[in-house]
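Once you scroll down, you'll see the structures, which are given as structure tokens.
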Structure I
Amino acid sequence: MIRQTAVAGTFYPNNCEELHQQFQHFNDILENSNFNATINFTPKAIIVPHAGYVYSGFTANVAYSLLKNVQAKRVVVIGPSHKFSFKGASISLFDEFQSPCGNLKIDKAFANHLQNEFDFLTFNEQVHCEHSTETQMPFIQYYLPNSEAVEIVYSDISKDKISELLSYILKNCEDTLLVISTDLSHFYDLQKANLLDNIALEAIKNLSLETWDKGTEACGRTGVKAIIKTANEFSLKSEVLDYRTSYDVSNDDSSVVGYMSAIIG
């Protein structure tokens, strides 16, 4: 059973060579910038956006590029459902994830294990056409080629339930990296978007749920709030890496979407 791509050719290139050229382009920009991440901890999780790569790929790449030396057996990707509303979360029980660069193996044994541990995890096949999780897979295949993936798509679920899952993974699976997928505010003018998004950036930087609840907007807010809660339980640190909006590409400041990336460890 293969988890078919749903947005290859639209959100990201459907050609392996073009895909790698895009990653190299992102890295060329990064190398010629003043970006200098001072990561003094072992990465346990990243927060990354999931729009089309032309808009948010650079921001996501900043986080993934810091994982080149991370030895992860598996990567658990958690993202919100945009097309289907349902109770709980669905964990992919396919065997492989289709990719322009050859299929990415899914850690099905671990996915089955998690489903047995948490009653809110089901396998709802139709929801696994989700771009919030799919857009992460080419990055994982490129930067963590020796790892296997686990895809979890959530809908109507509390941050506390997802936090239980994240805590279990961090406590019992040292060789597992967490990827929390979210975009920030949607379709405000640039000034309003920056105002809302800056609250989110501060909340993630300080791992503060109290700050987050002061007015942020994010499609993946449940996952972000869950990782903030879990990070505090494990006394982890966080560093915000990059923030920008669709204005940086479109030059339209009347209706923008915000994107950010962060690393936690």
Structure II
Amino acid sequence: MKAPLYQIDAFAGRLFRGNPAAVVVLEQWLPDDVMQSVAAENNLSETAFVIPRTTECLLRWFSPTIEVDLCGHATLAAGHVLFEHIYPSRQAVTFTTRSGLVSVSRGAGGLLSLDFPARPGAPIPVSDDLTAALGARPREALRARDVLAIFDTEDEIRAMRPRFDLLAALEAFAVIVSAPGTDVDVVSRFFAPKAGVPEDPVTGSAHCTLVPYWADRLRKRVLTAKQLSQLLGELECELRGDRVIISGRTVEYLRGEIVLPEAPGR
């Protein structure tokens, strides 16, 4: 069997920036182990598998090692593929996912916007284990799906050289580090070695926790954000009650198809 595959740079104003995600378009789900193998073969931080539907499309996300419950950049990439290649007249698409309904809508100038659930963190003690893993002691820490570690300056975030083995041993899916930005409201980095992604270039789902924190602290509902990875991602975010709107641009890098045996995994 064959299935279309695209690679999209998400949260990127131009090619080779942002966060690359693969998008595989299916008519029905492949066996889980086959989708996991495809994601491992792609060797990107996320591969999105999407089944187009006239109402809610179906969407799942896989890192190279596990299926994940929420991924922003791969959802933005899936929206790009549907708008450009399947539903050119639609202005929005809605997906059924493990985290409920999420959507992508088109805006002016090629901007795409995610509508995701907010995931505010609850304060937790700053542990010695977290400090050792990051190589620096945060001023405070919070916990949602991920641990959010807050620092004072952008320079601290840029200079951080964490111990990935120690991060993987923490009781958390991933660790976000964040501080006020110098030319944007918020800067961050995202480490998920437990999911096979030592550092993710740009992480939409992390902003489901970042935005509620910084909106409250800065007393601002609309925020500009930058993820300080090597590829550098830029995001525009807005807190709307219990939802977070995360916007960015996308650039298509690759299109092709995957070829699998007729009886996958057998």
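What follows draws every value from the coordinates through simple rules; no lab data is involved. Please read all numbers here as calculations on a predicted model, not as lab measurements. Cβ atoms are built from the backbone, for glycine too; each structure is taken alone.
From which structure (I, II) was distance in nm of label points 7 Å out along Cα→Cβ at positions 230 and 254 calculated, if the value obtained is 1.6?
Values: I: 4.1; II: 1.6.
That value comes from structure II.
Tell me which structure, out of I, II, gives -5500 once helix-only ellipticity at 222 nm (-39500 (n - 2.57) for each DSSP H run of 4 or more, over all residues; to 500) is calculated. Mind dumping the intermediate values first?
Details: I: -10500; II: -5500.
Computed on structure II.
Of the structures labelled I, II, one was used to calculate mean count of other Cβ atoms within 10 Å over residues 158-165, giving 18.5. Name it. Write down the numbers at each step before the final one.
Values: I: 18.5; II: 13.1.
The read-out comes from structure I.
Using FRET efficiency 1/(1 + (r/R0)^6) of positions 62 and 118 (r between Cβ atoms, R0 = 35 Å, to 0.05) as the calculated read-out, with 0.90 as its value, let me know the right label among I, II. Can you show the working numbers first?
Working: I: 0.65; II: 0.90.
Among I, II, the structure yielding 0.90 for FRET efficiency 1/(1 + (r/R0)^6) of positions 62 and 118 (r between Cβ atoms, R0 = 35 Å, to 0.05) is II.
Of the structures labelled I, II, which one yields 0.93 when Rg/Rh (Cα atoms, Kirkwood Rh) is computed from its coordinates?
Of the options listed, only I reproduces it.
If relative contact order in percent (Cα under 8 Å, 6 or more apart) is calculated from each of I, II, which structure is the one that comes out at 27? All intermediate terms of the calculation are to be shown ahead of the outcome.
Details: I: 27; II: 23.
Computed on structure I.
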